[in-house]
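Asks: These are the structures, in structure tokens.
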Structure 1
Amino acid sequence: MMWQRWWDRCSPPSFVSSVHVSDRLILATANPHKVAELRAIFALAGVEALGLADLPDPSRFVEPVEHGSTFEANARIKAASYAAQTGELCLADDSGIEIDALAMADGTPRPGVISSHYCTDGRDIDPPMSRAERDAANNARVLRELERVPVERRTARFVCCMCVCTRDGRIVAESRGTMEGRIGLPPRVPAGSNGFGYDPLFLVAPGLERTGAELASEEKNLLSHRGAAARLMAARLAGLTGSTQPPMP
């Protein structure tokens, strides 16, 4: 795909040393709930944030192929692609769940970057599954693979990695947020209706008393991996007032 080839020409990534917080920030998502949550957080940093749907003719944007092996790599791919397509400063994120007992022999987290398509090993299928069908199949696979794993070894975390990129492919800042917890044992899980994905299986630390799907929306936003990553990113952007910042490690 064109945007994948464009990104490959930009690798390894370079880092910009400064950015004006007066620049508006394009959020690489059309999800109105995510846009509203992130817009409120970035407003505290004095940054105007807009979603793709707020731009003229949003149907023109091409979704890049997320071929990275880490959340960080995929966030960079998306941020660079949408920054190039919009011609503006752009933020993208990639997120998923890491379940320690399911990690591969080399330590690669699972489900990891294929969290949303774990039931098909990361592959798209034809005909495609609905989001609800895919969530159910993903959860069923996780519970099946953890069937003989004792509760103390079912530790897990949600991870969100964010990247802000300029239109010429330079990285302004990156952040990572996590929410620690544990995959519960049936019949305690699945439980809850205020969530999606792995939320009904995930008992939130430190109490491990409620699943992510049993939390009120406001509480979940305070505890979530995405909220943590966004608040850290907002703080980093607020610190870039046109002065220089050392490159991210």
Structure 2
Amino acid sequence: MRLWELDVLRGVAIIVVILFHAVNDLIFFTNSSCTVFLSDFLFIRKGAAIFIFLSGLVATIRYNKDVKRDGFLEYIGHVVSRGRVLVFAAILVSLATWLFDPERVVYFGILHFLVCASFLSLFFIRLCWSNMFVSLLFFVPSFFLTRTLLPYRGLIWLGFSPQGLCSFDYFPLVPWFGFYLLGITFGHIAYKGGYRQFHLPDYSRNPFIKRIAFLGRHSLFVYMIHQPIIFGILRVTRLY
């Protein structure tokens, strides 16, 4: 049975990401000072953190079910299959942003991150509480990497920002893989064996919940199309 609450949380996360991008696009295209507060305070990547956390959680549920039924190789096959889709989507995003604005091209956005995280997680997916401590190895260095600028882009995936980096989307492994590891830990605890370990009333048939869950089930598709839609709205309303 599908865990509807995870779809709802993913739906909420993708809504927050859309709002964050919409506000940032307004800032970029209109130089509107009234939107700076909203961008900096309300939507500053909270949705992305939730989404990455849930990605680690869902990966753990899938791992527990696949390994129990078919073994670890079956789970690896799922990761590779899912990875191919994400690689294709990430390339499309990089190409589209390069064509739209070469100065703000996405070199390592959230889709690029999820590709790397899904394969890196193969080394951590069996662990539970240990991942709490490993996550610190990604959170703590982020305080220093934000102040570290390099003259080249070879380590952009890790978190070393090159001088003058300006990108529509940037999610390096440090610190974001830490959220993914926390999701793995929570998945082993709250969804042991791939099943919910706590009681939750069934709201899955609520019309409002169903709409949000729909967004969560199709989060990759929604993510791929939301920016073109935002640009179209801004164009029609003559905001850029």
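Each reported figure results from applying straightforward, stated rules to the coordinates on display, with no laboratory input. Everything numeric in this text was worked out from a predicted model, so none of it was measured. Cβ atoms are built from the backbone, for glycine too; each structure is taken alone.
Asks: Using the calculated result 4.5 for distance in nm of label points 7 Å out along Cα→Cβ at positions 80 and 152, pick out the matching structure from 1, 2.
Replies: Label of the source structure: 1.
Asks: When distance in nm of label points 7 Å out along Cα→Cβ at positions 24 and 128 is calculated, the result is 2.8; to which of the structures 1, 2 does this value belong?
Replies: 1
Asks: State the single structure among 1, 2 that was used to calculate relative contact order in percent (Cα under 8 Å, 6 or more apart), giving 32.
Replies: For relative contact order in percent (Cα under 8 Å, 6 or more apart), the value 32 is produced by structure 2.
Asks: Additional query: Given a computed value of 55 for percent of Cα pairs over 22 Å apart, for residues 144-223 alone, which structure among 1, 2 does it belong to?
Replies: 2
Asks: One of 1, 2 was used to compute helix-only ellipticity at 222 nm (-39500 (n - 2.57) for each DSSP H run of 4 or more, over all residues; to 500), and the result was -9000. Which label is that?
Replies: Checking each candidate, the match is 1.
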